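Down below are the structures I want you to see.
Read-outs throughout are calculated quantities, based only on the coordinates presented, and are distinct from any laboratory measurement. This structure is a prediction, so every number in the text was calculated from the model and none was measured. Cβ atoms are built from the backbone, for glycine too; each structure is taken alone.
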Structure 1
Amino acid sequence: MSTYIAPVRDMRFVLNELAGLEEITGLPGFEETDTELVEAILDEAGKFAAEVIDPINAKGDRQGAVCKDGEVTTSPGYKEAFQLFCETGWHAMPASPEYGGQGLPHLVTMAVSEMWKSASIAFGLCPMLTNGAVEAIAHHGSDALKAKYLPNMVAGVWTGTMNLTEPQAGSDLAAIRSKAVPQADGSYRISGTKIFITWGEHDVAENIIHLVLARLPDAPPGVKGISLFLVPKFLVNDDGSLGARNDLVCASIEHKLGIHASPTAVMSFGEKDGAIGWLIGEANKGLAYMFTMMNHARLNIGMEGLSVSERAYQHALAYARERVQGAPIGDRSGQVKPILHHPDVRRMLMDMKSRTEAMRALSYWVAGHMDLASHHPDAAQQARSQAYVDLLTPVVKGWCTESAVEITSTGIQIHGGVGFVEETGAAQYFRDARITPIYEGTTAIQANDLIGRKLAREKNEAGETGFTARALHAEMAALAAELVADGQLADLGHALATAVQALQEATTWLLQHYDSEPQAAAAGAVAYLKLTGIVVGGWLMARSARIARDHLAAGSSDDFYKAKLSTARYFAQHQLPQAGGLAAAITGGSSSVLELPESLF
């Protein structure tokens, strides 16, 4: 069993060289953050992830959370690890100082959260959801709700959840039936059943604050009639102390393929008089408010794809360094060598490494633009950055998680037969990764959002659609042209130019057909999401290669830069060529998706 080691060297490279950490720490509101502080944070977070969280990960997989009579006992070590996590200030890091947080840039908190998720996805889900709930309440809740609930949530004394899905509704939130009846004192009585509630019941914190979507008696049908309510497990007295148990209960927890240490609850509200809750914001605007939390979660789920890929890569690499089996092809030395020397094992490891680094580059680059969108003094820059965040959020979520399933599967393949045996630990990463393309919106939901709201329905004052995507494509094409003219990196430039052209052609086709042939466009939506992820990832890897080359040319002897050049070249030669095939599937493959009559399936 390998030990997780945070990839701090690559994290620093992406933060400083690609995502613009120095510029971001100079923005208003981040004056107390500098690169030296970030270095220290990364080092300490890496130690905590390796020494506290990673050791409980495999134990949590073997003995998951247990539910008995509505009470959930978490896996061995998780309660103690979470309490230490909060005591040492990690839980409060992303939140505003107004509520006891540290107010660090998104870019920094995303990098640190990668470590928590690599060490244990199941562990990382709890603070992730709590911080998402904090953001939703901070943006949309009343001053009274903020004052009463946020300090303890930021500290991790109380945790948070989001309650969307119901048994009959699934991803179709228009079909939810949970009810909220107004009371004379301004509260509401909530009743209904919610499913798939991550960390919906547990023993690691003294209270759980549920954010619940429900309908008022006079609400209009569909998503326009959904309101958002704050419903605590224990009612909170005016002095902040805990009062009576609210009328809600964990009916059961799911027995899942993976993330066993994360209790996924079926929550029943209002089995007696109704759970007491409070309206967040205005009535019938709950779905819009919940999207504050959902978009936070979608980016973080994309980070889970990155994190579990990094962990699976480290695990497979450790095995490949140790396992001796067969002589490498063409090796007549007679020396016993580990399987790392076999060409196909090297191919698989390079695939895992290069794709993981591309995901890290994309995720951090988007996180950096989140900071620019919220803190840059220039309104035009804020708008540009927010547009990039909006465009690429579904890509981070969808492409990183779909890639993670393939990368963790490759990790099993490197182990050979023993990878299929649970004791080696490789299978856990695959099982844990498999949920990530599903929750917080499946890949198809992300892809439909990308080609719909983020592409075809985005219009500027001139009526042009997809202008943010086109601007990004132009930026990528410009780099490709520069690299083509660069003698040392011309091969990367040609590969990138060809891939960008494929993305541009697919984008033009979708914009031309989205309104007239919506099903044909939707048939290629997932392919377009993957195409975007590969090309943007390839662009950032090409940027990395040029930066690494420049450092080496300036006299650096750091082998990290040599490795970065090799990894970027592998991505250009093995991943970017997929762009042409994906574009062809988008522009010419919709008919074969849709032509088969239902009776012939």
Structure 2
Amino acid sequence: MPLDATIAKVTEAIEARSETRRATYLDRMRRAADEGPRRAHLTCGNQAHAYAAMGQDQGALAEGRAPNLGIVTSYNDMLSAHQPFERFPQIIRDAARAGGGTAQVAGGVPAMCDGVTQGQVGMELSLFSRDVIALATGVSLSHNTYDAAIYLGVCDKIVPGLVIGAATFGYIPGIFLPAGPMTSGLPNDEKSKVRQQYATGEVGRDALMKAEMASYHGPGTCTFYGTANSNQMLMEFMGLHLPGASFINPNTPLRDALTVAGAARALEITKLGNDYRPVCDILDAKAFVNGMVGLMATGGSTNLVLHLPAMARAAGIELELEDFEAISSVTPLMAKVYPNGLADVNHFHAAGGLQYLIGELLDAGLLHEDVCTVAGDGLSRYTQEPKLKDGAVVYEDAPRETQNDKILRPASDAFQKTGGLKQLTGNLGHGMMKTSAVDASRHVIEAKARIFHDQESVKTAFKAGEFTEDTIVVVRFQGPSANGMPELHGLTPTLAVLQDRGLKVALVTDGRMSGASGKVPSAIHISPEAAKGGPLARLRDGDLVRVDAVAGEITCLAQDFEAREPVMADLEGNGHGVGRELFEAFRQNVGFASNGAAVVV
């Protein structure tokens, strides 16, 4: 199938826009690669320090003829998605030895759980943790003793941070090995119902706690299609996972076999192997376009609209919001996974999952097939699914028909004709809205604004019964410079209750919503942010505001709006407590949300 004209045009525009940055990046990567295996440049003393604790692997490491894998791990056992990584280093070491190589844990990176910090002060560190993870990856790999890297990470900021780090060390190969989703627990729609009942006082905290624990109940990624699982999709669409690796449950024979296979493949793609594939060759414009297509086709997390530009810039690629909107306009929404539907990612995987999706999108001309991946050349390899036979992974062609058309549909009969992501521009700034879970009757909201400077004030007004008419809820001073751009997911139950009462409501904010955001129209990532004097700082209570996801506009209709002086908020309290003191330099130097809110690239 010929490549879709819009996909081709967007790719060409990205390549042209990125020409200088990409050429500079690739020149640096080629010169670094030409220096040969990194350990060759270390003194004997340097190497002795690196190998001192490696026991039976010391000889192979000292000879320098076998590839050495550096493991960058985000393991901790507070985060359910990352708890399974405790076992991975030993599995990888054993697999490397079996393949004639070695493996070492190069270093660890922090891994926050946004589910723990939702609505808490710690969430103000969450977005910046992405840049810390990139920096920690750099420290991990700076010892220069690795011929390839294996990246262990799943959740919200961890994968983007690891990708930024991997791109920075793009002259060596890298493979991402996931841990997989937890098994299905309490259905997500039932959990959401209990949350709304708690918000209105119909049930107590004991019922809420019981529902939450029944939903998040074991090791693995949360099963809704939020940022963590969107990350896994992205790594597969962009060719950094082995095919079919994303959604195999933890601690199962196939999961372990895929970890072994990933380590074996990492040895093969080093310069000492027979199929050298550095990360810089994988992370090109076509790979990022494929990732954006996957995001739209699955109705994935709005957080990736922040992360993808930051990841891309680390690889010399410049993405803009207009690229997302153009790709969304031609990419059908083929999946219904909570919060866009009732199914979870285990149901999605059983219905055909990413292998079916990639096959359909390739047939529709919506993906670049001619890409470099860790599995080999061509994205068609990712239409195959892994099977466990005689203890080893083998690949077979996946079924080309959906196994459940309530969850997964062909491109020709999709749930929606577009991916449901709209760029919004107007006198209130530049932002975006995810519409895939929002009823079409709510794509245009015009109402009076209520202005708040934090989400707790919204909840207080709700409990006091102050929302009695259609309302645009504006939560400003939530951008990266103001307070680290925390997610405002805690507002979802409150606003959903108002919507269910028959009111037309929308959220407008320079902050973020969660990857689990759903049915309430939300104009998010508004840039420039209020703390930088952006237009949101000129809004007043009672201003008539129009949020139009059809025309792509976000506008204040007040006659004197442009002439007003921006309000200044007292942000002094955002700079201390729960580690916020350590991030002042980040708040001072962070870029615009429209460019990924990046600090380190």
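Figure out for me which of the structures 1, 2 the number 40, 26, 24 belongs to, where semi-axes √(5λ) of the Cα gyration tensor in Å was derived from the coordinates. If you can, show how the numbers build up before the last one.
Working: 1: 39, 29, 25; 2: 40, 26, 24.
Of the structures listed, the value fits 2.
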* Of the structures 1, 2, the one that 0.05 was derived from, the read-out being FRET efficiency 1/(1 + (r/R0)^6) of positions 71 and 439 (r between Cβ atoms, R0 = 25 Å, to 0.05) -> 2
* **Among 1, 2, which structure scores highest (criterion: FRET efficiency 1/(1 + (r/R0)^6) of positions 215 and 327 (r between Cβ atoms, R0 = 35 Å, to 0.05))** => 2
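If you work out distance in nm of label points 7 Å out along Cα→Cβ at positions 383 and 399 for 1, 2, which one comes out largest? Before the final figure, lay out the partial values.
On the way: 1: 2.6; 2: 1.7.
For this comparison of distance in nm of label points 7 Å out along Cα→Cβ at positions 383 and 399, the top structure is 1.
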* Asked: Given a computed value of 14.6 for mean count of other Cβ atoms within 10 Å over residues 207-214, which structure among 1, 2 does it belong to?
  -> 2
* For structures 1, 2, which has the highest computed value of mean count of other Cβ atoms within 10 Å over residues 159-166? -> 2
* Structure fact -> Re helix-only ellipticity at 222 nm (-39500 (n - 2.57) for each DSSP H run of 4 or more, over all residues; to 500): value -18000 computed from one entry in 1, 2; matching entry is structure 1
